[in-house]
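Quick note: the coordinates plus some simple rules give every number you see, no bench work behind them. These figures come from a predicted structure and were not determined experimentally.
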Structure 1
Amino acid sequence: MIDYKIIGKRIKESRKSVNMTQEKVSEILGVSPEYVSRIETGAAKLNLEMLVKMSDILDLSPAYLLTGINTKSSDYLNPEITALLRECPPEKINAITEMIKIIVDL
């Protein structure tokens, strides 16, 4: 069963973390601020389209809003490569990126 209160709480926390007001979100979505408030309190149920739009606005995955689990693309990379990349300074990351492009084009 979908818990709209928890989804609303995640939306509210995420909105606040990016310093957006309910008014700004409602303006982007083309809905009333009251509707955004109702979503955040769990009083209004989101349809799939609204969930995707909300996740786009807040730069989150829809899966995070539904589950609270924030999967990052780095989670799908080889763990050894990911660990090595985390230790590299930005200038080395750029060089590594260029090397990967060359290797991929071979």
Structure 2
Amino acid sequence: MLMFERRGCPWCKEWNQVIGPIYPKSEVGRRAPLRRVDLDAGVPPGLTLKRPIRYTPTFVLVEGEREMDRIEGYPGEDFFWGRAERLLGRLPASP
């Protein structure tokens, strides 16, 4: 899972405080480890997105270097976890 963020983003800061510490310990975090991307530095080379990133934070689920789905924005913990669980359904079953 890629997290596109930028300096000064209040919603990124909120996510980092509320979700950030527990994300790696969650089922979502275990199946889709987080990789942070500074949006101002640009999209990583070779990454194929379905559409440009316009909002931060944006969480992009990738398989290989291709976007599968995304979560745009962070309006709160319940929204994030609900959407993240749905994204996991797009991943192949873990062994």
Structure 3
Amino acid sequence: MLSIKRRALLLVPAYSITIHKSQGQTLNKVVIDLKLPKDTDDIAAVYVPLSRVKRLDDLIILRHFDYKVLVTKPTKSQFAEMQRLDKLYMETQMRFSQWF
């Protein structure tokens, strides 16, 4: 006599997407691997996937990653641009003070 047992496997429908393709999207649940190649220091490669969800409960990070990647200092040109934008904000606020 032949005996057969059947087991059900839970499958979760999923898909993968590149970081660049995910820019501008809000996703319901995200599982990410933040392990970057050693020659990469692109902060966008870390920030973009972290910012795709609205709540931290909807985010799963697969493995440990170097936290220092998130705290890189801005370059001189980035810092100069931030100062320019701050100055522009102050000038705009003074010029249109009745709306602030």
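Given a computed value of 0.95 for Rg/Rh (Cα atoms, Kirkwood Rh), for residues 16-55 alone, which structure among 1, 2, 3 does it belong to?
For Rg/Rh (Cα atoms, Kirkwood Rh), for residues 16-55 alone, the value 0.95 is produced by structure 3.
One of 1, 2, 3 was used to calculate Cα Rg over 2.2 N^0.38 Å, giving 1.01; which?
2
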